[in-house]
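Okay, got some structures for you below.
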Structure P
Amino acid sequence: MSTVRDMIRKKGGEIFSVTSTMSVFEALELMARHNTGALVVASGKKIEGIISERDCVRKMDLLGRNAKSATVGEIMTDKVIYVDASQPLDECMELMIDKNIRHLPVMDDKELIGLISVRDVLREVVVVQKDLIAQLEHYITG
């Protein structure tokens, strides 16, 4: 089975981030511009949290705030769950399902090397399974 590192190499490790003091509106603009559903919240190289579209929708309404006045720090998830780059994809998928999360930062020796989504993992699992099926068909037909 492929590892998360293999997937990051294919996908690319571009990471979009915001600071906790930015407005939620600015974070949403960045998500829209880069067609992503989550951003890492960082201060320099230190990861402070993660903010997703889900955070924006749910927490903004619960706080009774608007996106232009609320800050990322008010609604971000500060207990970030990470995945190690060496982990197999199936472990990563299980973690995402068990914790009901859609985005995971990928760490390699305490360095952030990427951010993956459940869609990324699913796409890679399908590719791996298609390759396995092709190999088995080739083996069977000789």
Structure Q
Amino acid sequence: MKKLQMYTTIFGLREHFTSEELAHAYRTLAMLYHPDISNDAGTLGKMQLINTAYDYLKNFVDSSIKADSTKEYEKIDEIYTLYKKAFTILQNSFYGYYSDGSGFTGDAKYLKSELIKAKELFATIIKDYPYNQWVDDAIDKINSINKWVQ
């Protein structure tokens, strides 16, 4: 962690920085200390340190982005699993209500109880997670379920 602090200090970056901020800071320092531009005797050593720091911080940012991306995909999978479960309950409740041979044909109590279960799961998608691609559909499903449950 000391390397991270030292290298962010060299570039003048905050604790949390973006790859764009890093690239901008690198270009700025390269314009000051590149041996082709600067005539100072120590510029080669400074530029080597800048390059080393840049490589380290670039890898740090890239690994952070991958970790955040993985967490986001896990959350999306979790939401999709919940949506799929709610939709399956919804689908099976109508199948059981309208089909022959399932033992539930025309059973309004069964239909309502299953619809309420599905509605609760759809509501969880809306309440417990940030806006996502299933929210609008979940809202539509809840509105439709409300018409049946009244």
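Values quoted throughout were computed directly from the atomic coordinates according to the rules given, and no laboratory measurement underlies them. Predicted model only: the values in this text are computed from it and were never measured. Cβ atoms are built from the backbone, for glycine too; each structure is taken alone.
For the read-out helix-only ellipticity at 222 nm (-39500 (n - 2.57) for each DSSP H run of 4 or more, over all residues; to 500), a value of -27500 was computed from one structure; give its label from P, Q.
Corresponding structure: Q.
Looking at relative contact order in percent (Cα under 8 Å, 6 or more apart), point out which structure of P, Q has the largest value.
For this comparison of relative contact order in percent (Cα under 8 Å, 6 or more apart), the top structure is P.
Out of P, Q, which has the highest value for mean count of other Cβ atoms within 10 Å over residues 49-56?
Evaluating mean count of other Cβ atoms within 10 Å over residues 49-56 on every structure, the highest lands on P.
Can you say which of P, Q returns 4.7 when distance in nm of label points 7 Å out along Cα→Cβ at positions 17 and 121 is computed?
Only structure Q yields this read-out.
Match the computed value 10, 25, 15, 12, 11, 11, 9, 4, 2 of P(r) over Cα pairs in 10 Å bins from 0, in percent to one of the structures P, Q, and report its label.
For P(r) over Cα pairs in 10 Å bins from 0, in percent, the value 10, 25, 15, 12, 11, 11, 9, 4, 2 is produced by structure Q.
Going by distance in nm of label points 7 Å out along Cα→Cβ at positions 33 and 113, which of structures P, Q comes out largest?
Q
From P, Q, which structure was distance in nm of label points 7 Å out along Cα→Cβ at positions 9 and 129 = 2.4 calculated on?
Matching structure: P.
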